[in-house]
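Below you'll find a set of structures to go through.
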Structure I
Amino acid sequence: MEEIIKSLNNLSTLDDKARIDLKNALHLKVFTKGSFILKEEMICRHFYFIQQGLIKLYSFKDDKEFVQKFFVENMIFTEPNSYLKQRPTIYIAIALEDTITYTLTKNDIDNLSKKHHSIERLFSKIYQQAMLEMMDRISEMMEEDASARYHKFTRERHYLLQRITLGDLAGYIGITQGSLSRIRAQKL
């Protein structure tokens, strides 16, 4: 938990009282490999601070799996649209490994933000970062071809290659596993 507080403090400086209140509000939640954290039509009610493990956020379109993002240690997971609007999600989140998280509910965050301006500022930065990452992902899918997306993934997220399946990688890139095999063969 200390690493999570330290990471959050690095993102936006928290005063001592805010750090203590934030730490006291966090709740441990453990997911075993294969456990669903979020399913279609559920409302996302938590922020998850990942201490250990791997989460995949994905959806289906025309019976094809589209992987939006992978979340690993020291990352923050939520489904922003569902969380902020408190409406059902179109996404599914699953633990690809045994995953240890600390959670905050929307109510916890709202109360902490009212009490501490530094926490309000922290979550404002988290929301901004999530929006920027979402826009980067949309741009990547629209502007880059599959080969470029694959090579970018292997450069920037190489640490995931031993932790995800080729099917998950293909779903992230937005292609079939057969197309992924052809792209990988070109590299050899």
Structure II
Amino acid sequence: MVINLEATCSDKHTFYRHEMETIEIGAVILNRQTWEIDSEFQQFIKPVRNPILTDFWRNLTTISQKQVDTAPQFPEVMPKLAEWMSSFPNDIFCPGGNYDKTQFLQYCKFHNIPYPFGPEHRNIKKQFSEYLGVYNKFGMAQALQHLGMELKGTHYRGIDNAHNIAVIYRYMQTNRKG
């Protein structure tokens, strides 16, 4: 399961990183035989600490204030995500990088909700660097560019990023080195 979170932020650093709130979950399931996407999950989430999105963030993500205002809060979203994930019991949590795992852990703790994933996870950013045999970690857009692929959708949108990260993961699985 490739997952990407988008969280509140400000270009003026008006709140701390540990106070960033998840406002979108985007996730896709890759079929392990074809490496095509079998299913997807997307949900906006209403923030509670900093409910007003900054102009910076709205412009960066294209997520509107109305989309988060009318969305359920995180505790209401987690059962929906768990239900969707239950259809794919053998899948492994694959965030684009450590940020998504850390954000999930922090936000679950803030809302007093159990972390929904097992201990195993695959950091795709790290795996891509290892795949290339380089020390530097590529961001999603850089990785796609390195592969000669185009970023599809809107960068900084959870579901679009999940699709793009899945493309990178699929490439690594179908073009194994060694």
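The numbers here are math on the coordinates, done by the rules we state, and not lab data. Bear in mind the structure is a predicted one, so any value in this text is a computation, not a measurement. Cβ atoms are built from the backbone, for glycine too; each structure is taken alone.
Quick check for you: by distance in nm of label points 7 Å out along Cα→Cβ at positions 91 and 115, which of I, II is greatest? Before the final figure, lay out each step's value.
Working: I: 2.8; II: 2.0.
Largest calculated value belongs to I.
Work out the source of -12000 here, i.e. which of I, II gives that when helix-only ellipticity at 222 nm (-39500 (n - 2.57) for each DSSP H run of 4 or more, over all residues; to 500) is computed. This figure was derived from II.
One of I, II was used to calculate FRET efficiency 1/(1 + (r/R0)^6) of positions 51 and 131 (r between Cβ atoms, R0 = 25 Å, to 0.05), giving 0.05; which?
On the way: I: 0.55; II: 0.05.
Source structure: II.
Tell me which structure, out of I, II, gives 17 once percent of Cα pairs over 30 Å apart is calculated. It was calculated from structure II.
A value of 3.9 for distance in nm of label points 7 Å out along Cα→Cβ at positions 59 and 83, calculated from one of I, II, originates in structure II.
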